[in-house]
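Enquirer: Below you'll find a set of structures to go through.
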Structure 1
Amino acid sequence: MTGPTPYIHFRGQARDALTFYASVFGGATQLHSFAEFSRTDGPADAIAHGYLVNSPVSLYAADVGGEEPAFHAEGLMLSLLGTSEPATLRQWFARLSEGGEVVDDLQHRPWGAFDGQVIDRYGLHWLIGFEEDTSK
């Protein structure tokens, strides 16, 4: 592991969220239910631990049990700056926008780079950007 990997706690949406992120970024999901881990603090089919497999984006998630707090953040963005080719980053931005909210369109900036922000349908705030797009 080369750096921090987000571990998001959802309230009953971890399976859907990780499946969505795998469809956006590529790869697959590895999902383990509460029942698999012999947990009784939530529904048996809830996700006790899950993550993206063979994906260019690392992400872990689980459903919270009982009264544990679910994901909520202010002033935090998950940054995907220059992490792939511009065409791929544009596609990720578009896919993350589906059912979400574009905070700032992906656009050319005065300093020459492109970037934009989106809050996806699960509440994660993404900053996506790249240097000059030479593919156009």
Structure 2
Amino acid sequence: MSIEANKKMIQDFFEALSVADVDRIVDAYAEDGTCWTSGNFPLSGTVGKAQIRENAKGVLSVFPDKLKFTIHQMIAEDDRIVVEAESYGQHASGQVYNNQYLFLFRLRDGKIVEMKEYMDTMHANDVLCAGMSAE
């Protein structure tokens, strides 16, 4: 696929995240696709497509008014795309979750083969994981 088609696919992926469309999120991944999240907290590490579905459902379900993602910039070359993004939403616990990210995507045939997610893991742990255990 072209660089422009790859960028459009990633924009659609972030739109799916922002509307909590778990099926579209998971469908964006190749069958052998993986997601790696930085840090050392319960959501960190590498997971495959089945766990991507469970993680997306779990995280996005605790934002009653959705978790909005904004792309600040996107750089693409060959089959790789780097995205600087921000999320904002009110967690079911009442806490505001506003995180900054750097995502690295590797695509194949219009699907995500690998996503690496770098973020403020302390903030994610404080809001997402603490909120999960409090519910």
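Here, each number is a calculation from the coordinates, and none is a lab measurement. What you see is a predicted model; the values in this text were computed from it and never measured. Cβ atoms are built from the backbone, for glycine too; each structure is taken alone.
Enquirer: Can you tell which of 1, 2 yields 13.6, 41 when Rg and Dmax of the Cα atoms in Å, for residues 53-124 alone is derived from it?
Expert: Going through each structure in turn, the value belongs to 2.
Enquirer: Hey, distance in nm of label points 7 Å out along Cα→Cβ at positions 77 and 101 derived from one of 1, 2 reads 1.5; which structure?
Expert: Answer for the origin of the read-out: 1.
Enquirer: Sticking with this structure for a sec: Suppose helix-only ellipticity at 222 nm (-39500 (n - 2.57) for each DSSP H run of 4 or more, over all residues; to 500) works out to -5500; of 1, 2, which structure was it derived from?
Expert: Source structure: 1.
Enquirer: I have 44, 28, 25 for Cα extents along the principal axes in Å, calculated from one of the structures 1, 2. Which structure is it?
Expert: Considering all the candidates, the number was obtained from 2.
Enquirer: Now a separate question. Give the label, chosen from 1, 2, of the structure having the highest value of relative contact order in percent (Cα under 8 Å, 6 or more apart).
Expert: With respect to relative contact order in percent (Cα under 8 Å, 6 or more apart), the highest-scoring structure among 1, 2 is 2.
Enquirer: Kindly point out which one of 1, 2 the value 1.00 was derived from, the read-out being FRET efficiency 1/(1 + (r/R0)^6) of positions 5 and 61 (r between Cβ atoms, R0 = 25 Å, to 0.05).
Expert: 1
Enquirer: Let me ask another. Here distance in nm of label points 7 Å out along Cα→Cβ at positions 69 and 109 has been calculated and equals 2.9, so which of 1, 2 was it run on?
Expert: 1
Enquirer: Another question, if that's okay. With distance in nm of label points 7 Å out along Cα→Cβ at positions 45 and 117 derived from the coordinates and found to be 3.7, which of 1, 2 does the value describe?
Expert: 1
Enquirer: A follow-up question, please. To test your reading of the models, identify which of 1, 2 gives 14.1 for Kirkwood radius over Cα pairs in Å, for residues 29-92 alone when calculated.
Expert: 1
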